[in-house]
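Scrolling down, you'll hit the structures one after another.
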Structure P
Amino acid sequence: MTVVVESYTHQTGEHCASTALRNLLAHQGTALSEAMVFGLSSGLGFYYIQNDTMSPTRMFHGRSISLESDFGRNTGVPLVDREEPDDERAWQAVRERIDRDLPVMVSTDTFYLGYHKTTSHFPGHRCVVVGYDDASQSVLIADRKFDEYQRCSFDELRRARNSPDYPMSCNNQYGDLAGEMKLGRPFDEAIRAALRRTALAMLEPEGDLPAGIPAMRRLAKGLADWSAIEDWSWAARFGYQVVIKRGAGGSFFRSLYADFLREAAPLAPELAQAAPAPEMDAIAARWRDLAALLKQQSERDDCDPSLFAGAGRIAGELADAEERFFSDVLRAC
């Protein structure tokens with residue numbers, strides 16, 4: 001027998017986590033746009049990884065790694081992102097919630113989910129488990145870009161949630177909801193908290209992972225050296241993809257964040273001047289320029305060092321622009 005959260009309504013979206021959160025909120029009667037959810041989650045960010053054991057060996061990303069937990073912190077929604085080292089306990093936690101008619105947001109590596117039909121790893125992809133079937137040993141998943149529920153095996157989901165053969169694991173992360181998905185603080189306060197958290201994360205990043213503006217400057221300085229690495233073509237292709245594709249909304253999440261700023265302006269008018277959406281639109285356009293150079297590089301048979309150097313110069317300009325933008329935001333908050 002298949003057990004399904006019958007009342008859940010799935011809508012597609014731009015980004016996996018903000019789509020999942022928006023749909024989970026709507027499931028409990030709170031209607032917000034995906035852009036508003038992304039902004040309230042302090043979703044915009046930056047980090048840069050250099051690791052010769054991974055593929056590609058150089059990669060960067062444009063969203064916060066703590067988006068899901070920060071949504072709860074900023075809004076007062078009782079949602080906590082948890083990790084569970086034991087695979088069996090992790091599955092039982094999901095199963096028990098489905099039995100209680102609760103959809104569950106989980107973190108996955110799309111490489112292991114057969115319906116994605118991909119040959120590259122992409123850990124951290126969020127989707128929502130909405131059902132399971134013991135007879136077929138399979139689960140039903142509501143996933144960002146698919147109109148219909150997708151089915152995968154118990155084993156596929158286990159590997160996707162806690163891969164044993166890839167250096168970066170999702171550690172069985174899942175969204176644990178302690179109550180109703182209702183905002184626990186006034187809207188303007190949540191917006192202010194979210195803007196401040198994003199600004200601090202970009203300007204004064206914490207943790208071991210190179211992040212924020214310092215990591216952007218590291219990328220800007222190091223991009224010219226990508227021409228010397230063995231996987232220069234794949235690194236360039238992946239860089240293009242994470243700006244334009246892979247749930248980034250076509251502009252490295254910056255257009256999605258600009259839409260949040262436009263929607264938030266009348267709700268927190270004193271912040272609108274410090275965080276103008278048109279300025280973020282311009283930043284988004286410049287990220288598209290950087291991606292175009294990386295795409296051009298990836299389609300070549302031989303490496304053109306000038307393309308990586310040009311991308312590095314644009315990355316430096318973007319680091320300056322985003323530093324100015326979030327410095328203004330932090331002063332206003």
Structure Q
Amino acid sequence: MVTGGAGFIGSAVCRYLVQEKKYAVLNLDKLTYAGVPASLNEIEENDRYRFEQADVCDQEKVTSLFADFEPDAVMHLAAESHVDRSIDGPAAFMKTNIMGTYTMLDCAREYWAGLSSDRKKDFRFHHISTDEVYGSLDEEGLFEETTPYDPRSPYSASKASSDHLVMAWYHTYGLPVVITNCSNNYGPYQFPEKLIPLMILNALEGRELPIYGKGDNIRDWLYVEDLARALLMAVEKGQLGETYNVGGRNERTNVEVVQTICTILDECRPRSESSYLDLIRFVADRPGHDKRYAIDATKLETELGWKADENFETGIRKTVQWYLDNDWWWRPLREGRYSGERLGKG
């Protein structure tokens with residue numbers, strides 16, 4: 001059972017599970033603005049794939065899906081995830097990320113308690129979270145699994161809360177859980193409110209490329225298909241009650257990310273008048289903007305054997321090319337759901 005499987009990361013997980021790993025998957029998604037069924041076109045006719053439009057806060061519906069599908073594992077990705085939107089409207093983040101996780105845990109515990117001894121032993125509840133729960137780093141150091149939580153935005157506070165709930169259900173009820181905290185993701189099918197697709201599409205339309213502050217905020221970037229592999233490893237091999245940080249070891253400032261996108265576009269689809277770099281504009285910073293995120297993925301790499309296949313240079317080139325080749329996917333979103341306006345001014 002995958003929650004939030006019509007979102008960016010969730011759809012990558014569903015495609016990977018069905019196409020490459022041959023798992024049967026039930027995708028439970030409410031289809032909010034960021035849920036895009038077209039991201040699952042490749043598998044929608046597959047006999048091993050099933051979709052149910054449902055809210056993770058709907059306890060009766062979730063209970064019935066557990067009983068009907070009888071999952072061996074839950075990968076809980078359903079969440080509101082955009083920091084800027086959490087600044088403008090935090091209530092949805094509290095409801096979905098905290099109460100939705102509570103509902104999933106409660107339904108999973110009831111289902112798990114009724115399993116046979118063998119299936120009970122093998123069941124896993126995997127909660128997918130973010131490195132933003134750790135707060136902000138200075139120029140040195142990395143987030144480790146033991147780093148104290150210090151969330152700075154409504155989004156990261158809601159995800160920190162959900163992490164604590166998951167561990168409480170492990171310690172109190174014995175529910176077999178694993179948590180992953182992941183760095184910034186990018187790749188195909190990412191909703192165009194996020195930095196990388198927003199910059200690609202603004203550039204293609206000849207619009208300004210707004211960068212917060214001085215553009216010196218640093219993120220650790222991870223290609224989404226590498227993350228999908230890591231998440232399944234956590235389900236299959238992760239130790240119960242453990243957290244695994246997932247990062248790409250690809251630190252870049254925001255301005256470096258945008259400059260790289262512009263350089264690739266200059267090669268692949270040059271403008272007649274000038275470089276895409278000329279579209280860059282520095283704008284007022286985001287409220288509470290964390291300075292730097294960087295993940296130490298040693299535990300995941302050494303204990304579970306994961307390694308990223310893509311570095312930032314190869315992954316960003318693949319990503320830019322995907323958006324150039326797939327306007328059928330993103331154009332309806334730009335025209336109907338989100339046109340690129342600034343969010344999160346506070």
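Every number in this text was worked out from the coordinates using simple rules, so none of it is lab data. Small disclaimer: the values here were computed from a predicted structure and weren't measured. Cβ atoms are built from the backbone, for glycine too; each structure is taken alone.
For mean count of other Cβ atoms within 10 Å over residues 41-48, the calculated result is 13.0, so let me know which of P, Q that is.
Going label by label, the one that fits is Q.
Tell me which of P, Q gives 1.00 when you compute FRET efficiency 1/(1 + (r/R0)^6) of positions 113 and 137 (r between Cβ atoms, R0 = 41 Å, to 0.05).
P
One of P, Q was used to compute helix-only ellipticity at 222 nm (-39500 (n - 2.57) for each DSSP H run of 4 or more, over all residues; to 500), and the result was -14500. Which label is that?
This value belongs to structure P.
Computing Rg and Dmax of the Cα atoms in Å gives 19.6, 68 for which of P, Q?
Value 19.6, 68 for Rg and Dmax of the Cα atoms in Å corresponds to Q out of P, Q.
Comparing mean count of other Cβ atoms within 10 Å over residues 129-136 across P, Q, which is largest?
Biggest value here belongs to Q.
Could you tell me which structure in P, Q was used to calculate Cα extents along the principal axes in Å, for residues 65-184 alone as 50, 31, 23?
Only structure Q yields this read-out.
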